[in-house]
Structure 1
Amino acid sequence: MKKNKLIQTLNNEKIAVFSYGRKNSKRCYNKLLRKFHNTTIVDILLDKLSKFENSYFGGYDKEFEIKCKKHGVKFLKRSKKSVNIDYPISECLKFVNKIDQEYLLLVNACLPFLSIRTINEFLNSVIKSNFKSTSLLVRKDNYFFDTNKKPLNFSTKLKTLNTKQVAPLYEFGNALYFFKKDFFLKNNRYWDWNKVKYITTDNKIELLDIDTEEDFLIIESLWKNLNDK
C-alpha cells in the first residue's frame, strides 16, 4: 500500500481513481507535458493519483508512460484514434474496460489546484451514499441571464445590485466524476442525469481549469506566485 506521512488518502477496494490525457489538445497544445513553472501539469496530477491504492492514467504517448512509471501510477494504453477525437466519450475512455474495480472516479487532469483533501471528502461522501453516481457543482453568486439576455435569478425591478443578496446559481464543476464502470460500458455515458448526486463547493481556486493558452498563462502565474512563497 502506498503511504505518505503528510497525506492519508481514502481508499476503497471497489473504487479506482483515474485520469487520462493526450499531447495534441486543440486549444492548448501539449498542456499536460510542457513546462508549468518548475513542473508539469501531468506531474502534479500523477503525484495526487499516486496517493491512491488503485490509480490509473490512460495515455497513448511514451512520455506519459514514463511519467506514470516515475510516480507509481498504472499506465493504460489508449488507441491512436481515441487521442485524435473529442467524442464520443465511450471511445475516449475505452481503456477503462481494463480496470478491475467496480466503480470509477475520474479526476480532471487539468486542475492543478485540486487538492487531495477535496478528493478525499468527495470519496467519503460517495461511500456514505452507497456508491451513488456523483459530481461537483460550483456555487455562483452573481447576476445571470439566458441566451435572450433575460434575467435568470433576479427581478428587473431590482434597484440595488448586491451579489451577497442575489439568489445563487450552480455551475457544473467539471472536476470529479464518480460512476459505475458497467453502466458506462453498456450505456456509453457516465450516468443517468436524473439520478446523479451533487456535492456543492465554493472553492473557485481548486477548480481553475486549463483549457486555453490564456488559461495556462494565468494559472501558471498563480501557481508560481503561491508556491514560491
Structure 2
Amino acid sequence: MYRILIIEDDFSLAQTMKKQIELWGNEVKVVSDFQNVISEFVAYNPHMVLVDIMLPFFNGYHWCSEIRKQSNVPVIFISSASDNMNIVMAMNMGGDDFIAKPIDLSVMMAKIQAVLRRSYDMSGMGFALECRGAVLNLNDTSLSFQGERIELTKNEFRILQTLMENKGKVVSRDTLMVKLWQMDCYVEENTLTVNVNRLRKKLEQAGLKDFIVTKVGLGYIVS
C-alpha cells in the first residue's frame, strides 16, 4: 500500500481521484491548507504527490520546488493547461509525469502505477528505497538526503536496506543477523549493536535524527 498526497483545490475532483486511487489499495490524503502544504507533506510522508499547477496562494511549481528541497518522492503534475510549455516546465521543476484535465481516471491510474513501479520497485528490480526523504541507492550502496551523499559501510548498508524494505514494520535483531549471515558476514549480538549505533550516529550527523527507532525486546523500525 502506498501513501499518496493530492494537492488539488477542486474538492469534487480531489475526492473523485481519492476514491479511484483507494480502489487500487492505496492510502490517500487531500491537502486542506494551501498555505501550509509542506507541513501536511512532512506529517503525511507520502510515497507520491499529485499536484495541480493552479492553486490558491502558491502554484504547483512552487510546491514541487519546496518538496524537492526535502525529498525525492515522485511528483505528478495535474493541469488543464496541458500545452507543451507547461509540460516542459513541470518536468524541469522536478516532476515525474503530467496528467491533463479533464482527467481520464484510467489514464491517471496507469501513470500513477508506472511512476510507482519505477520509483519503488514493484517487480523487485528497483534501484532505490525511500523513507522520510532519505533515498538508499541500491546500485552504489550510498544514502542521499537533502542533496547530501552519505557513504555507508557494507554492514550499515545491509542493515539499512533490510529496515527500509520493511518500512513501518519492526525488524527483529535475529532477522538482521540472519540477513547479514546469509551475506557471508558473521555478526554477533554485540557487533550488530555496534553497527546500528554507528549507523545511527552517521544518520543523525546528516540530519536524520531518530531515523532508526529501537523497539525494546522486539527490534528496530524505520517509518
Structure 3
Amino acid sequence: MSQRYDLAQGSTRELNSWLHHYNGTGESAAWQVVNPNGAHNLAVGLDAPITVDIEGHVGYYCAGMNKYAQVTVHGNAGPGVAENMMSGLVRITGSASQYAGATAHGGLLVIEGDASSRCGISMKGVDIVVHGSIGHMSAFMAQSGRLVVCGDAGEALGDSLYEARLYVRGNVAGLGADCVEKPMKDKHKLELEKLLCEAGITGADAGEFRRFGSARKLYNFNVDNADAY
C-alpha cells in the first residue's frame, strides 16, 4: 500500500496523525510526502515499520524519536534531525544542520552531505554515518554508538567522550577533553566496513580512517584534585 501526502494542501499535524495511525498495528505502509517546503517536526514519533519519503527540504526535528520506520529526506534537514531516535533508518540525501542525531539511542542515521556542529551530541547507541564533513563539538558527551565521518571533523571532536567510537577519514581540527586517537585494529576495520556498506558508501577503504575514543580519565573522582572543587 502506498500513500501520497501534499503538504501544500494539508498540515504537518494531519500528516503526522496519518503516519501515527500505523503505530503498534504491525502494518507496513509506504508514504510519499511532497512540498515539505522546510516544514518542522515532520514524521516525528513514528513507531511502526513504515517507509516515508519526503521530497524536499525539511526544518527542525524531522524524524525525531523514530522507532522502526525508514525515513528518507530527499534534500537538506534543519537542526535536530533524528533527535532521540530509537531504531530504524533515517537518511538525508543533502546536508544536515546542527545536533543531528542528538541523544539518539539506536538505529542508523545517514547524512549524504555534510553535518553542522554538535553532530551526535550525547549519542547513546545510534550509528551515524556522514559522507561529508562535520562541524565543531561533534560527539560531545557521546556515551555509546558509532560516528563515521568520511570527510573532516571540526574542533573539539569527542569532548567529554564516554564509550562511543569515532572514525574519521579526513583531517581533525582538534580533539576535545579526554578524546584521544586509538589504534585501528582489524576488528575495527571489519566493523567500519560493515557500517559503510549499510550506509551505501562504496569506494571508501576502512584502512584510510583513524579511530578515536575516550582516554577514560574523566570517569572517576580523583582525590588529588579535591582542592579544585
One of 1, 2, 3 was used to compute FRET efficiency 1/(1 + (r/R0)^6) of positions 77 and 149 (r between Cβ atoms, R0 = 25 Å, to 0.05), and the answer was 0.90. Which one was it? 3
Where does the value -3000 come from, among 1, 2, 3, when helix-only ellipticity at 222 nm (-39500 (n - 2.57) for each DSSP H run of 4 or more, over all residues; to 500) is the thing being computed? 3
From which structure (1, 2, 3) was mean projected area of the Cα convex hull in nm² calculated, if the value obtained is 13.6? 3
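We did not get these values from a lab; they are worked out from the coordinates using the rules stated. Just so it is clear, the structure is predicted and the values come from calculations on it, not from any experiment. Cβ atoms are built from the backbone, for glycine too; each structure is taken alone.
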